[in-house]
Structure formats: structure tokens, C-alpha cells
Structure I
Amino acid sequence: MIGYDLIKKVAYDIQKNLQMPLYIIDKSGNLIYGNKDFFEKKAGFLEIKVEYIDEKDIYEVGEFICYNIFYNNVLFFTIALERKDEQSKKVLYLISLIFEQLLQKYNREEFLIEALTGKLSVNLVSYYAEKYKINKNVKYTVAIVESNNEIDDAIKIITNIFDKGNLYTVKFDDKRFVTIFSYKGNNSLIELYKTMKDMIESEGYMKVKIASSSSFVPIENIHIAYREAETALLIGQKLEDEKGIYIYEDYSFPEILWGIDIEKVNNFIKKRNIDFGIFKDEELIQTLNAFFRNSLNLSETARELYIHRNTLVYRLDKIFKMTGLDAKNFDDAVLLKTIMILTKLYNIPR
């Protein structure tokens, strides 16, 4: 069971964001948290409170609205606000959720899963981070690792790559685990993930996909990084399934397009009167992607593709004949890029 010191700490943090006095009273009527003037205002409070000892909803006592917090179905303490309007009741209910979660017991892995999926308040994440000695003074990023095989061996390989002081692995199921880590290496994240992927696949004899957040966040906000990694995995697999490594920052534009009504997508594509044969021509798609990557620069694109500039121009002209869009023109290039993404995101028949 949690102690009163933690209850006071959480209550203090909550009170900083409230415009009304908050009180916490134990089942014997002693004040755990709040101004001492509570005792002057609570005349008859304990007598009335007996009526509500089993109450599991908001109730009113004198000047207060109250909510009972139970532990193992026994009243543990009562939270009270010194106001009784409807907005205050909503606030009290939200406060009750924080304390009810606080009474749950999580082992480290359960805690990290709840924190990653955004099911814990900032105060609870902070509390459990301290309990499990997770460094709160550094910022973390998140990587999701998925495989068609069982991933226990992959977890062992990953833990040998990092400084174990700032690495936390969480197994979600037999095919997915998550790493939370603070990275201070000299190489980019993509290089790190290439190393991770190569080591897992060569030593663990399994194929994996890795998706990562771009943000580095305090442990209290780790759900933000996890959401980024999930988005990168979802969109990355749709657009570049063969790539196998997906970084959130690479999918900002596709993320904007994700969630559009499918009928609108189909209507938008039909209006363009495009020869969908272009999407089956790997050479032309490779050329377009390189052209976009090099900011529509002909010379840089030709250099990357190891082709003559005239060959590149010929391919772009071919694309123009098939789509009616000139990739050398910025507006047309944006349309081409949008259509390429939409057809993959929504599996438009090509």
C-alpha cells in the first residue's frame, strides 16, 4: 500500500493546478492534506460521512463535494473539494482517477507498458520511475522491434549493445518488444538501428523490423515517443515495407495524409487521369524518389543514380507523358508525391 507521504506529494502537485482548495481525509477523519482551516469548516462532517462510507460516487457533505478512494474494497481515504458546481465535480472525478491508479501495483515491465501506452498520469510515471530507479534526468527515445519469430533472443542481443544503465526493454508479446534508451553516440539513429538490425538478423537468425521515434523526451512523456514509433511502423510498412527501418521524422507528410476518407482519396486520384503503369515501373519510381530526395535537382539526382543527366531528363519526360505532371515543376512534383503516397497508404488498385 502507498504511504501518506506519496499521497501528499501527488496532492501538492494537483493543488498547484487548481483554483479551489483540495483536502484529503483518512477514514478516521484525520487530515492527510489540506489547510488546517478544514477542521473549522467540517462541523458534522464525520457524522455525515458515516452515511457514505461505502459510497463509490461523488457525494456532498456540507460545503464539500467528496469522493471515496478504496483499497481492496476498504475505504482508504476521501478526497474533497471546497466547491459544489458541476465543473468541480468533473475535476474531482479526474483527481479520483489519479489516486485510484496510484493504488494499483505494477512491476517494472507492467509500469513501462502502461507508461508507453499513455495510461498513467505524469505523477504516477514519476513515482514509479523513482521506485524502479529509472533515471529521470536524461531524455529517452523509443524503438519498436517486431519479428515473425519469437523475439527473446533479439532482446538479449539488444541489451548487449547499449549501456545498460539507460536501457529498458519491454516485451509486449512474443513478436514485439520495445526499447527505451538514451542515446549519446556520435552516429545517427539510422546507423544505430542498422547495427541493431544486422546483429539481430545475423546472430538471432530472424528477420526484424525496427521503428523509432524522433523525439527524445523525459520518462514522464515516454508515451509521446512510443506513439511516434507506432506511427512510423504503421506508415513505414505501408510505404516502404522492404526497408525494414522506419524513423518517425521521415513520415511527417504521409502522416498528414493518413486518415483521409477513402472515398475522397479515390475521387482525388481518378481526377488526375494517371496511367497507373507508372507504379509498376520500378526504374521510374526509383527515379522519382531520388529526384524528390534531391530537392528536384537534376545534377544531384543523376549523380546519385549513376546515370547521365540526359537519361534522367528522358525518364522525367516519360513520367510526364504517363501522368500529365511535370516533376521538374514544384507544384506538379507535390501532386506526384501525394499520389504516390496515397496509392500505397490506401492500397489503391494500380
Structure II
Amino acid sequence: MRTEDFDFVLPDALIAQFPAQQRTASRLLRLNGRDGALEDSRFQQLPVHLNAGDLLIFNDTRVIKARLHGQKDSGGAVEVLIERIIDDQRALAHIRASRSPKPGSWLKLSSMLDVEVLERQHDLFMLRFDHSQTVLDLLEQHGNLPLPPYITHDPNADDDTRYQTVYAREPGAVAAPTAGLHFDEAMLQQLRAAGIDIAYVTLHVGAGTFQPVRVDDIAEHKMHSERYRIPQTTVDAIQHAREHGGTITAVGTTALRALESAARGGILCAGEGETDIFITPGYRFQVVERLLTNFHLPKSTLMMLVSAFAGREHVMNAYQHAITQQYRFFSYGDAMLIERGN
């Protein structure tokens, strides 16, 4: 398939720049992947669309304050986006500068952090923070929240709260698992009271989630790698739901990617690892039967994933409907609830 097969024209006015006033106040578009049927709803109605015994699986990763600004030792301006913390002193990062820094050079970040460039690894740089505190602690004190590139305002205190799920607990992501942003504690309690079970996985979302597909033939695209962990309690919860007729629902494409990665051998296994799974039309899903997700960028790997889940034509029709009905798109936008098509 061609990248252009997943393109659509989105008016800039539909890109949500700020979250809804309340987490659960967004709209919800239901898509049946079997026949393409659409239904306009509200996120507050989510429990009505689920059944007792269903299982919702959330990604409990926490977004870190991964963006830093500063200068190279030569004096040039530099922007650093941490992609992954390696240990207490080292991290892999994207660096934007007029000229890429060389191994052995130093950066001065946030006016006070001395950081050594150790080596280059493809598009990333290995950095060493010369400080007694850990990288994670330093980022929390001196870093900025890495809002997506299509959000044009600088992060503020409201973003610090709203670009984070209420159940985030495992720090390591540089982008939020945005389908989870719609949930508040009251909604989680309402779901449990309705007999809907909840379990968690962890996938630390990388900046590569925003990278466009730059090849014409999607088979030539190389996915970025991300870390994930599947607890045994989640595997047990999935088995229990299956035995009792419950539907397995992934809250977000990141939870789906973690689950499908862990089931690549045909059996879902607990554990942790790296995944560069690229889900495109024709993929046979092993675990997830229903997907709650936001609206995604044109020509993105996530458009390809949801097209694999519900059928490309059904998804493209749903997106055109959403544009006509002026749904809000992307991270701070509205949501879709998709029943798997195959």
C-alpha cells in the first residue's frame, strides 16, 4: 500500500490546541469495523457502550519533562529532546542545532546543566549529565513538557496536569498516551461499578510517534523502537475476560501495540522488551477486540494501525464524517471507539 492511501485534508481549525474544560467532556465517534456503521456520541456515555465483564487495558506510562534548551560549547543555540533515559546519568536524545554537536563536546542546558555528548547513534545522541542528581530528577526540575509539534502554545501549568493521564505512574514517555486523557477518577469508578474490569500495561511512548512516513511504499518504512512491559496480572485479567465472554478493549494505540507485541508468538506472555511492531492493513490481531483512540495525523503509522483494525475505507469514511461534523483532532481532541473489523 502507498502512504498517500492514508492521507486526508484536515482544516487547521480542527486541531485541538487546548484540552476540553473537563476530561470527560469530549465527543466520541463509534465505528463498527465490520460494516462501517457510525454513531455520534459523547465520551461521558462510554460505560453505556461497554458491557459488564469487558476489560479495559490502559497504558500507565508517565510523560517526563523531556525538553531542554541551552547552548553548545561553541556558543550556538541547541534544543534537546530526551528520547529515553538509559541510567541515572545517561540519556538518548534528539538534538536540534545549526550544526550537530560532535562526540566529546559539551552542552550547557537550562543555564546550569553540563552535559557531555558521548556518541551519535543514528538520529540520536548519547548524553551524559555531569551532576550528582539523576537524569529523571534533573528533568523534573529543569525540563519542559514536550507538547506535540502541532500544539502551538508553550506548555503551562494546565498542560502539566492535562497532558498526563490521571493514572500515570511509570515515568519514561515523551508523548502522552492520549486516549487515556479523557478519563477522570469519577469515570474510572463508574466503569468499575458497572462491572467493567481494568488492567494496565506500560509502553514508554517515544517522539517517533509524531514522525511522518517518508517513503511512498509503506512496506519500506522502519518503525522506531519503544520499551514495554506486560504484568502477569494483566495477562490473567485477559484470560479471565475471554473465559467469561468479555471484550478486550485497548485504551489507545500504545496499549494495543504493547499487547500485540507481547503476543507475536501466538500466546500472550508477561514480561518486558522492545517493540518496533508496525501494524498495517492485513495484520491479524491476536489480543485486542475493541480500540478507544483519538484522531490521528494523516499519512501516519497510527492511521495505518487503525485502518488495519477497522478497514481503510471504513476509517477514511469515519474521518471524513468527523471533519464534516467538526470533531476536534489529535492529542487534545475527541475520541473514537472502534469495534474490530476482522
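Of the structures labelled I, II, one was used to calculate FRET efficiency 1/(1 + (r/R0)^6) of positions 89 and 129 (r between Cβ atoms, R0 = 35 Å, to 0.05), giving 0.65. Name it. Answer for the origin of the read-out: I.
Can you say which of I, II returns 5, 25, 33, 24, 10, 2, 0 when P(r) over Cα pairs in 10 Å bins from 0, in percent is computed? The structure behind it is II.
Given 1.2 as the derived value for distance in nm of label points 7 Å out along Cα→Cβ at positions 161 and 185, which of the supplied structures I, II does it correspond to? Computing distance in nm of label points 7 Å out along Cα→Cβ at positions 161 and 185 on every structure in I, II gives 1.2 only for II. Between structures I, II, the greatest calculated value of relative contact order in percent (Cα under 8 Å, 6 or more apart) is seen in II. Each of I, II could give helix-only ellipticity at 222 nm (-39500 (n - 2.57) for each DSSP H run of 4 or more, over all residues; to 500), but the derived value -6000 comes from II.
FYI, it's all coordinate maths here, none of it is from the lab. Please read all numbers here as calculations on a predicted model, not as lab measurements. Cβ atoms are built from the backbone, for glycine too; each structure is taken alone.
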